[in-house]
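Structures given as structure tokens follow.
Only the coordinates and a few stated rules stand behind these numbers; no lab work does. What you see is a predicted model, and the numbers here were worked out from it, not measured in a lab. Cβ atoms are built from the backbone, for glycine too; each structure is taken alone.
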Structure P
Amino acid sequence: MTTEVDVAVIGAGQAGLSSAYFLRRAELDFVVLDANPGPGGAWQHRWPTLRLGGVHGIHELPYFPFESDDLDRPAAEVVAEYFGAYERKFALPIRRPVKVHSVTDGPRLRVETDHGDWSARALINATGTWDRPFWPHYPGQADFLGTQLHTADYPGPAAFTGKRVVVVGGGASAVQALMEIATVAATTTWVTRRPPVFRTEPFTQEVGRAAVARVDEAVRAGRSPASVVSVTGLSLTPEVIAARESGVLDRQPMFSRVLPTGVSWADGRIVEADVILWATGFRAALDHLAPLGLRGPGGGIVMDGTRVAADPRLHLVGYGPSASTIGANRAGRAAVREIRALLGQRTTSAA
């Protein structure tokens, strides 16, 4: 059975909910399809020791204040409650858990899921990156006798008690996890491909706009968007300063090989390890859009703002320059404005 709507939104995180709010205001017929069991988007999967006070950059959803001041509560709980309250306040038509298998082309876009199909005149994709953790490949990796896991599955520091841990990655998640793990592990080693850049100046509006502009330039040219940290650098918080002074954040260059009992560098140096934590980021979760043939030779998608340049019916919110909490809000508004104009033109033409 196929249900027809004006707009289908895939994903109910910050980008999906902000888009849904503006679709509601525009009085368009829409549905939000979310693969998660409950509200919260990717936030509901964050590790339990990530407290609200340790989170950088929770931004309010449109026209709904975020008022929690309990900084010791897990961020996953607080944000999930906030998102759930938002869904109820604005009576957003969210279906979950619904897994989208594919989107195919035609006079209308067909969204095929594990709970039936939807036919839409336009589509907003807001699936983020959480479902696509990136695992790099190094020689010997399959022969490692210890535990390998990605930050997508990071359980908190207790699981690393007394262990020798190698943390790979130069992003904020790597730094946060490393500082926690170092309090209970036997040893920790921090490894990154590039020397980390710590931002000493305040994160001003000008810095933010410059970072967004660089990512926007990349996606307009059809390149894959860069990670946030590669553009903004790491925040030099008091906790980070203390970790650097104590030697916890003593960065090592990338190893050349994984051994059964550790990692080794080209100069012969070896570090023994029980665990390798790959804090190597995520990629945009867009596999369900593969039938549309949007990706270019380099794997990127040519964008014009939130709109896919090749098809004005398709908008990617939370992708590229809008892959931030505040950016997702603005992008949701912009995408709905364009979709409303497009659908209005088509209705007029059909009449």
Structure Q
Amino acid sequence: MQLNYKAAVVQAAPVFMDLEGCVDKAVGLIEQAARQGASIIAFPECWFPGYPWWVWLAATAHNLKYFQQYHANSMVVGGPACQRLAVAARDNRIFVSAGISERDHGSLYIAQLLFDDRGELLQARRKLKPTHMERTVYGEGDGSDLVVLETPLGRIGQLCCWEHLQPLTRYAMYSLHEQVHVAAWPSFSCYPQAFALGPEANKALSLVYALEGQCFVLAPCGVISPEMIERLVETEAQAELINAGGGHAQIYAPDGRPLCEPLEEHAEGLLLAQLDLEAIAIAKSFADPVGHYSRPDVTRLLLNRRPQPPVEAFTADPDEAIIEACEPPADTAATAARHQAPGAN
């Protein structure tokens, strides 16, 4: 296992609503990170093909005009766009964490992929609970999406956006002994009137995750481009709800310390930092919330990590009483990636 290596996080706007354009841009960023010596690169939430900001700007019926194109440009796990990311990871010998809008037949999910440096898809996880207006677009994950993977870069886990506001979800992840955590964020310039949605509050969530879980946190963040504003904003009222910019990417140490000089919020680029996994032991010596600093005799978490398929098939023979989950077709590769990832714990 590598104990000391360089990590990169992305701060950039997607090629909005254009999956192939997003992959093209991502391949360039992956190549750039590899040239700069990074062993892992992390992309923002729903960066492929862009976060659906329209859900926050108008009524659901009005927003249906965006949905067909968004659905068509969302990524299928194991599909051609996914395979292009796998090839880029392999060719550049770099781990890739990708925040995607996942299309699974008729439904969409906020998802995160993790490829290793051989191009193998190690994980395809879904956000457990879409936040507020996101529920008009996306379905939910289940407990099987809380996974930490044993990799040559250490134990890696992933969560999206306000999953970091869920204390029980955080604690479940800490219990899996993460060393490197990807905290993917979409941007922080929607609803500027709402402090809870702004950069100060949400950067604090990433910082606290690092401090509380004693792990490195890679926090990529999207940017809202002027072109996206031009497409999304139709009225003066909408213009008051969203601004260009909002990029606030960062990498945090296990003591909560920011490791990078931040980019300006409208700027696009990579932030890189050196990760020394041996530093985690020092942080853990002060406070390990699932070890010496826990009190399971007083409080403990009940965690159900069993997949929850919507249909289960069973035999008609009561003597056999065999029950098995109905899985999606093998050609999607989603089930194997989500529930049988190598090294999952």
Structure R
Amino acid sequence: MAQAYTQETGQSGGDPQHSGSRVALLLDRLRNDRGIWRRGLVLAGIAVLLALVMIFHAEIPNDVGNLGSLLETFLPWLGLLIPVLLVLGLVRRSASAVLALVLPVAVWLDLFGGLMFFDKAGHGGDLSVVTHNVNADNRDPQGTADTLRTSGADVVALEELTGDAVPVYQRALKNTYPYHAVRGTVGVWSKYRLSGTEPVDIKLGWTRALRTTVAAPQGDVGVYVAHLPSVRVRFNAGFTAGQRDASAAALGKAIENERLDRVVLLGDLNGTMNDRALAPVTSQMRSAQGAAGDGFGFSWPASFPMARIDQIMVRGLDPVGASTMKKTGSDHLPVSASLDF
């Protein structure tokens, strides 16, 4: 009878290809595939190297083409290599390559998981601020001003102002912001009285930074607005950031000497919080986005943001929210933050 049953059903108790589940068959094949650990060793090595680069990025020298700063500017994007390596490892059927990916995944999550997967934003805030590089070539300064005016911010900082555009911003913002000051190519508009406004020398030969006191209802705040020099990536010179680095050092010195306990820095620093060259500033201030933002908050270029080079940083204040705003006529996105005293 057993023989008849196997003939009618087509099943054979001794044939593992039909009696085992698909999962069991797959595991059996993997066990019998003796090359599964030997294949893909190069991919495994690349995965380990990727993890080491992320762990020791601060040790990569800047002596040649400012390579370390260039890497740190786009450090989060190294995570895109992980799914590529995973696909290649699966195609190669390499257990070594797939298992090695555990290391870069763990390192990337340690560095950036807090930004990506945890919403740290609170509610309220005693002082709201916005900073925006409006772009000297902005063809719609009126529209840009309207966006900023309706943001609800108490203080608005603008960078890359031109002589022709300044009157446009003054007219558009004067009803909402009765107090304003412009020095060189940077300016600040405020709902609260300003005093002690003066340029800050960031070693450029012309004014691209200022310092002022904002008389907020909860107390005075020292506000800095800065636009550090641009950086370039050139084939024959690498990441040309020397002038920006010198300006960052000068700005950091000015903030270090600030007499007020509560300080806000608003501006386009042409560098990210990961970039070691900005340490004279970043070592003494907190990033509003890092403390209370949701996600990376990339702000440039506006058409496809790849880095957060527009910064809101604080000392003596607590960020409770941070975000980017909608696109304007600029190649940067405006960024905003809410702060508690």
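Here are a few things to note about the model shown:
- For the set P, Q, R, ranking by Rg/Rh (Cα atoms, Kirkwood Rh) places R highest.
- Across the set P, Q, R, distance in nm of label points 7 Å out along Cα→Cβ at positions 90 and 298 reaches its highest value in structure Q.
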